[in-house]
1. A value of 20 was computed for relative contact order in percent (Cα under 8 Å, 6 or more apart); which of 1, 2, 3 is the source structure?
2. For helix-only ellipticity at 222 nm (-39500 (n - 2.57) for each DSSP H run of 4 or more, over all residues; to 500), the calculated result is -28000, so let me know which of 1, 2, 3 that is.
3. Using mean count of other Cβ atoms within 10 Å over residues 160-167, single out the structure from 1, 2, 3 with the greatest value.
4. Can you say which of 1, 2, 3 returns 11.6 when mean count of other Cβ atoms within 10 Å over residues 152-159 is computed?
5. Please compute volume of the Cα convex hull per residue in Å³ for structures 1, 2, 3 and give me the label with the greatest value.
Structure 1
Amino acid sequence: MKVLVFDVFGKYALFRRSYTTTSSTSYCFPPRTAICGLLGAILGICNPTSDSSEHLRSFDSAHFAVRLLNPVRKINIATNYVETKSGQKNPRTQILLELIKDPAYRIYVSEFEKYEELQRYLQNKICVFTPYLGQAQMIADFRYVGSFEAASVSPPLEVHTVIKILDGTKIFPKAEQVFIQERMTLNMDNKRKPTVFASYWVEKNALPIKVLQYNEPIYAIRELGENVCWID
């Protein structure tokens, strides 16, 4: 299996939890939908309307994995917004945002219809639209790593990416590790309605996770010395 690998990073990120209302809290890493949005911006894939998510269909055959390159550091910032519903003159509302400071992730993409096109864009650092990390004001930069052959491997071993929580999964935590469990939308229909959810383990300090048992394939990228699990 061929896997395309690139790094994405920036000053701040906010991958908003969909159930938050008066404040915005962030996932520790980009969900599949955010990765599709990032790749859609690079490739120039457009939606017909602002409330559509048809760009996701371009990536239905792709698999993704995510590795933290920096430890998760979060800060809170109060941000002023214009209140558009009250009818008052010059109204303002203040929202507390939870931001990830100095986010950096390694993204792995399996073969799909636009694999070679995406590879060319990443290699030449071309993007049609501005890529960002969850919010339009949090512009992202990216760095091409390479295209590699990935081979299936079996635990026990160390996995360097986020791990999807499956029935029967067993891990071996180390003393210095801090695990965070995230539950997020895995996919949406064309009207932005969530259709699938999944839960994950992510190690806060960007350390590899020792996996003893896992019921889906794990892939090794020998050139990078990394083992990955798909998030989807």
Structure 2
Amino acid sequence: MRLNKFISECGIASRRKAEELILQGRIEVNGKLIIELAFSVDTSKDTVTFDGEKIKPKEHVYFLLNKPSGVVTTTNDEKKRRTVVELIKTKSKIFPIGRLDYNTTGVLLLTNDGDFANFILHPSRQIPREYEVRIDKPLSLEDEKTLLKGVYLEDGKGKFVSVKYGSSSRKFVIVESFEGRNHFIKNMFKKINYTVEKLHRSRFGIFNVRDLIPGAYLQLSEKDIKNVYEKYKY
């Protein structure tokens, strides 16, 4: 692992700041001063010190939450509303990966691993999101085709990968998208004159919350995370 990444994963500084610490001569590896930015460490056996104090990476944790309605997807809220991080019991300082609206429910991942968050949110990965949507009126066949072909929103063109129906009523729609833009699902329907009355993210990549009641969560294993990297690598 590159030394600057190791320092960053120890929670000392960002990778760029870590490079400054290296150049300032504040980092030693196995008792030897290191000022080479390209230097790599063996995390299983090397001892790294910062200003003479041994440092080690913080333990990464990953949680899958079935986000309930009426909770904000943030680490703190100026309006003092309940946040998603308050639902999870952990000593680690975690943050949500992406965002679900206040009244939107369903799959939400939380972690303290910035690299994993960046990986799973990067548009190039094309990780599918599935949503169960209740709209104010039945979706016409013509509008279904429009959603699949694509519509132009304020922040660019968007489209759904698939459109299915959760019941005989075309007011209950199941859509799949690779998009992670804020309010994307609601804005897509709004563009063609439909109002989203209820929204639930039923799947994000390999994760779903079928076995979790609203507000419940589970801690993901290293194997779960490895599976994500394997499935969505380039």
Structure 3
Amino acid sequence: MIDNATLDHQINKAAFRSAVVLILAGVLSLFFPLDAPPGTFADRVIWLSSNINFFVVGWIVQIIAMLALTAVFAATAWQISSTNPLRATVAGTVLLISVVAFIIPKFIAIWSIPQMVVASATVSADSAVAEQLLQLLNPSLSFSLFTSFDYLGFWMYAIFSLLIARPLFRLTLSAKIAAVGFAAYGLLFHVVLVGVMTRSVAQADIGPYMESIGGLLLVPIISMAVYFRNRTKVAKPPD
């Protein structure tokens, strides 16, 4: 039977490794495209037809990164479970919803879009449907079905961040830095969300705002990686 010290050590060790995988996946993703260059619909289809393998690999890397980030966040919620069990449970539930939201467009990218590109490039009864769906799933549009699922996932991250920020701030220095990053991300995301809903944020500005705010998550990711690394040294159970 695994005791609490051993379980805590295993979680911290897995979380640190997940943080390393996340950083490596983030660097690797820079070399693969996630969308066709701006242009006409015909040009986008031609580009996808020529680069579909790189496109799919890029989204597979995104899936790996998302799962690694989920592991880091889940282990972060575990750190507050002993003092704030209800908050940690709610945060874990929100994190699970984010996985569902993120995995849908990513699976569409590796499963459906390649088939749509093939169908739209051939003269068949499915060509018209494929072309309509490709336009509906355009990752460059903030209101597309594809992007909406992504923003739903990031919204869940924002709620998760606000739930764990305060109790996390009571831990070590690296956890405090992570808590500040979580709080900043959670608050700013909701500011932009309210701005979009009240039409105060222009449609063209939604993407740049979200990308800038998303960069704040690097602070808790790196800080928690340091925290998990330190915890594996301090809380290592006896052999």
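1. Computing relative contact order in percent (Cα under 8 Å, 6 or more apart) on every structure in 1, 2, 3 gives 20 only for 2.
2. Matching structure: 3.
3. On the way: 1: 18.6; 2: 14.5; 3: 22.9.
Largest value of mean count of other Cβ atoms within 10 Å over residues 160-167: 3.
4. 2
5. Working: 1: 133; 2: 159; 3: 142.
Ranking 1, 2, 3 on volume of the Cα convex hull per residue in Å³, first place is 2.
Bear in mind that the values in this text are calculations on the coordinates, not laboratory data. Only a predicted model underlies this, so the values are computations on that prediction, with no experimental measurement involved. Cβ atoms are built from the backbone, for glycine too; each structure is taken alone.
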